[in-house]
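Each in structure tokens, the structures are laid out below.
Read-outs throughout are calculated quantities, based only on the coordinates presented, and are distinct from any laboratory measurement. This structure is a prediction, so every number in the text was calculated from the model and none was measured. Cβ atoms are built from the backbone, for glycine too; each structure is taken alone.
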Structure P
């Protein structure tokens, strides 16, 4: 029997050996993993964006591919290319790094929109098409992308279609004083990421991803999710609100958080906790509001404060298990 809560704790402890003092961020990353989603890790240079992605990948018994996005990167460098084999007199597909289970896309906003679009089919449909032939990606499959939001030279803004395919956008922030001192101690001789070993298998991960689908979500909580998403479309400072994909994502991540906490049912608190990371990057602020320096996170916090939270019917609390 697989216990999702125990699996999550084991995975979090392994990652936090490298990512110190960021338990909430690690929890979000694991929620994204359990929800079969993709993560956009956005923050200033040097706070551990790439290390978070590498630590998560090394903690899983999965194949790993890394793509360093640069302005001269081509779509074929991501998906792969068909090469003519003179011996067989036929074209053979040479898989690109996207054909891995865990894919780290470093500095995603440094590639051109044409190259960024090579990720769209892979992230949404979990397949790539090269020269008219469709290749299915392995399971589990997850894209971990990093982005520096303050640097504009040599970068390209991610289009809305690309942003919408990321389950969550998360930030690390600077470490606290004691945490930064511990970082110095642990890296005195070598980087601790080199010591990480897989703590769960790909089969365990797939089983956990299926197990969270059994989490009970009361009708009142479902209505709360949809009302929250609809309010993002009706707010006067929002030009374009979250799509139904946002509702589905919020639903699944609420189930994942409940499973991580050992519950067999999701609460409105799960929805409220996860909503800023799931919905903020799916909202486009109106030009007039942008002139007033209004941010999507601020709008979402206002909506969450004003929208009444329901009192759902609960199932008996139990550890979430799956086979």
Structure Q
């Protein structure tokens, strides 16, 4: 049976929102999923399609509706946004998606003020920061999907290289969900061994593969988009994992984007660090041991995001 009284709202039923809904539907985590979209027909169609799988899955009620239908949701996932137009800069896109987000937050605060908000729309770190700054929800109940997927990509590639199950690889991607993200090689480990020690024991002394993996992780989304137009399956699974950690009160550590105030001398910005997640949202943000170079890169990632925020403020 699904967990008792576990209601999840999804705002935005494009490919990402629908993939999240699919992952949650087959997971058995929720007793109810409500899909909301400005295109009400699209939301209704997605809910109908998923509902027709009822005889293959654990019981879950899947419906579409408006913000009032999200009342008593434990978690509301925001996957709504607009696509970049020809000739439009990244900042233009950011400004437009900030406007979309602000139009969503007020009715959400009215109908489900106690919900945890999980933002997925890009640029996810900026939108997570904007959501925190409105003051409509406490910061520990606002998080972005951050680098949870980037971390999975990193572990997958390390697993392939080292010929071990990615679930046995412990390594994180921190900072911005974007080009300035930081791959943490210093603390990466397999089976209790530091990654580089493991590789040397396996007879792998060539380190040129490190740069190859760095490039593949950073360019993963670009490569997928160039081939199929968008990424949505893996982020759907990443969001499912975040929801699982929250609803099951796991106190699991995941690299969600959250409001940072002082860690590594970084402040007043949202970016990804390992965070402990529970039914209460973000219990605490951790500061893993990083090399001096990794700390410098993480601080630089924070500056990149702060610069975008400053540009937003100057155009608002």
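Things to note:
- Label whose coordinates, when distance in nm of label points 7 Å out along Cα→Cβ at positions 128 and 224 is calculated, return 4.1 (choices P, Q): P
- Winner on FRET efficiency 1/(1 + (r/R0)^6) of positions 48 and 296 (r between Cβ atoms, R0 = 25 Å, to 0.05) once structures P, Q are ranked, highest first: P
- Per FRET efficiency 1/(1 + (r/R0)^6) of positions 64 and 200 (r between Cβ atoms, R0 = 41 Å, to 0.05), the highest-valued of structures P, Q: P
- Test item: FRET efficiency 1/(1 + (r/R0)^6) of positions 96 and 232 (r between Cβ atoms, R0 = 41 Å, to 0.05) calculated as 1.00, pick one of P, Q: Q
- With mean count of other Cβ atoms within 10 Å over residues 72-79 derived as 17.6, matching label from P, Q: P
- Among P, Q, structure where percent of Cα pairs over 31 Å apart as derived comes to 35: P
- Origin of the value -14500, where helix-only ellipticity at 222 nm (-39500 (n - 2.57) for each DSSP H run of 4 or more, over all residues; to 500) was derived from one of P, Q: Q
- Looking at relative contact order in percent (Cα under 8 Å, 6 or more apart) for structures P, Q, the greatest value goes to P.
- When Rg and Dmax of the Cα atoms in Å, for residues 216-287 alone is computed across structures P, Q, the figure 12.5, 43 traces back to P.
- If distance in nm of label points 7 Å out along Cα→Cβ at positions 80 and 184 is computed and equals 3.4, the structure in P, Q: Q
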